[in-house]
Structure P
Amino acid sequence: MDKKELVQKFFKGRAVPRPPFLPLVGTYLTKVDQVSIPSILQDANTFYSALVNTQKLLGYDAIILPLDPSLEAEAFGGTVEWKDQEMPKVIGVPISQELLSSDFLESGRLPVVKEVVERLVKVQGKELPIIATITGPVTILKNLYGEDITSDIGLMKDRASQITQAMIGVCKAFGDAKVDGILINEGLLDSALWEECKDVYKPLFNVIKFYNIFGILRLSTDIDSIESTNHLPDIVIGSQHFITNTPVKTKGIAFMPSIWEETLDLSQLASLWKENKKRRMFLSSSHPLNIEINLSQIHEKTSIICNEESWQ
């Protein structure tokens, strides 16, 4: 079974021999082609090459766009601060500054990302699943306005709703491009804010379902529990403790960074895999892979994780 078939069958609820491994991608994108992060994220050709070559080098189960919380924040009117070997950051703006949402899909670097996604699907999509990523509304708000935005819940909800409407357009663009899945990254969401903002995700996942592709919500591994689970989507990535103790249909368990340096013991996860009759479990990483991780360690651990015998 090739990677495309493995991932597609898994997210359709069919039996597969092992859990897909879908780690988050970060500054490791610079390693193969020896180019800077600004060069990658601002040029479609360089971006495409880095994504394809990184997946080939590391051997995980899909081509996944990097988590880039600055992407949408920039398109909404934020200013980006660039560094050669680090993911870009957004310089905060005052709460009084309105979101710039007109012509959102043509703002900032979004046209570059759309071009890359369309090319990935066309050229690589027959052999590999393509997973697009977008940033969740709360993470966008915190990147733009800082923690102060949470001091005015009414304003935060209003702007989160505005962001959701704009992000629906992004989901439609990726759906039209025929990606296999969309990951929504809410890395800065906490348990309290979930209760205030949980309603904003339903429209995004409704659009994703309309295109008959899978949608994943990624939560910070700092979240151990939430009060209400009714609004969680079917597929969530989080800490092992949170995921195994939360009624989520398809569980994405995020490995902590220590996985790359320590001896890998899959026995507990293998037991979970066997106990779950529908085997609705896949694996990811709690943090994006960065250039400082030793290549041989990634190769070794990825090989073990992706070996069917590890899950018998």
Structure Q
Amino acid sequence: MSGHHVTVKETHKGIFTQEVRSGSHISTTDVPAELGGLDSGPNPYDKLLSALGSCTSMTIKMYADLKKIPLEGVDVSLTYKKELNAAGELVDVINRDVAIRGNLDQAQREKLLEIANKCPVHRTLEAKPAVNTVLEPAEPGDKHAKPATPPLKPRFNPTKASQMRAVVVSSDGVGKFTQVVTAGKHTFKTDEPVEVGGLDSAPNPYEELLAALGSCTAMKVRREANVKGYSLDDVSITLDHAKVDGGGGKKIDVIGRSIKLQGNLTEEQRLDLLAAANRCPLMQTLTKGPLVTTALVESFDPPKSDAAPAAPRP
């Protein structure tokens, strides 16, 4: 899974509401109302957990098919939080519970748990992908654009918005790789393209990963502009992921991020917003590499769409 492309653009229906496009698929990201959003879609960290959980499930299924293991289904539950490590440093931790269904012996179950830790998105997170960012040149006429969003000072922290909220990934029983993702009250799908055995009914895990980073970037830029009273009319992000030669025959993950700003902005303000984009919490999570812990559980009941804990206030 490489060579993915995603665009993220403000809808202007809410301060933080983003439209995400990946191929023919369109989705929405947002934050809860108590954090300044409309809660019209999952937040960036929900998307990150969706990427990892979906990739985990798909990888287990691919291996089970290859080895003729009688796997009936996989459910994955994930939570994200900040924890203090032994050195007293605050680190990103993703806890992942995997429930494997089917008439499997213990050796088969343990092998599938091993495979879960080899899923491509997990490896990307462990490898701490490089994020290369480009700020597109200002367009003629930008200085005359009327701001579409009034200068507000919303309280928003994408990290706090997602701590300890469970995201659950379960098979939908229709497509081979089609997953149903539940994050708070939001339910959406992930899938794979037809050429690799999916139905292409929804974005794939790497597109979810790019959606997470792009949404967090746009939200961070919007917040900075509003807090400082900049006349930012619109922000859009284009993201690409690829595996590139890192030397010695080793492939490394590289994410390209192109930021387009429109509005009555000075060059100093544009560079200030670029700096804000590089402080996006989810970018820090990716480039530092979160700790992913994995446990094999007997079973769990995926929560109803309205049963997830409410996001804490910032």
Structure R
Amino acid sequence: MRAYGPHDAFVAPAHARNGLLLVVVGFATVELIYRYGYEALDYALSNAAPDWQSAFYLGATPLTLFAQLASFVFLGGGVLAVVALLHKRGPLSLIGNMRFAAPQFAACFISLIVLLTALEFVPPWWSFDALESMRALPVWLTLVPVMLLGILVQITSEELLYRGYIQQQVASLLPHPAVWLIVPNLLFAAAHWDASSDPAQNAHYVIWAFFFGLVASDLTARSGTLGPAIALHLANNAFAFMLYAEQGGPSSGFALFLFPEGSMGGTFEAHAETAIISWQLAMELGILLLMWLTARLTLKR
């Protein structure tokens, strides 16, 4: 597929040192670094600041949510260590040509923010009748760069692993698009499974994550860099974290509008036990399709 022509240059750094066993060992090493880094952080918090430990995992304040997102540096650091030590290549080889990646990121991020903002004015609208509180707008605006930085650490770490390292190495081994589009994103989707949550809600999240990963992989292949995928991920997560949340709820620390506990998921939860494919999932996948089309049009300019 010549639409994926730029992907060849993106994958090229993976050819020098590759092999199925090496990739499996590399991925496992990244996961171990992330796991034990997080466990070390957990141990440090439990001993030095036990009261802050539960607040860290809840992420209901700007500081604790920023710290939670910043902890993804263990994941990103693990990827960079594996690439350097096992594959003998530099960190920028995971991103692609920075001369193209930076402007692609900027253009796609701006376009996607405009799209998502416009969609806020399209029905179904949020009902603010139950709004419990709203953060002081001047303070919230002042914190926007810090919030975006925390989200950027999280999403860049994930993109370096799934659309950078794994996609490059898998494509180097098996160059057919069906392989390098599906394999990394099955792993990405599996990483979003939460055994403690409702099975149907989990299924929704995993299905959505798989298709989100497909979109990110497609944009990476079309552009030849991680720039558009990072822009897509950042725009999506910025809206997810920074607009609406439940007061005192998990990961609510950045939200501008805060609703009462249990007030934001009623319709979804009512159908959670019986509906794997729901109207909400269809709507979310429809928005994802619009994001993909917007990014593609932006890249053609």
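At-a-glance table
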| read-out | value |
| --- | --- |
| Structures P, Q, R, by distance in nm of label points 7 Å out along Cα→Cβ at positions 83 and 259: label with the highest value | R |
| Structure from which -22000 was derived, helix-only ellipticity at 222 nm (-39500 (n - 2.57) for each DSSP H run of 4 or more, over all residues; to 500), options P, Q, R | R |
| Ranking P, Q, R by mean projected area of the Cα convex hull in nm², the structure that comes out highest | Q |
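Any read-out appearing in this document is the output of simple, stated calculations on the displayed coordinates, not a laboratory observation. As the structure is a computational prediction, the values presented were derived from the model and not from experiment. Cβ atoms are built from the backbone, for glycine too; each structure is taken alone.
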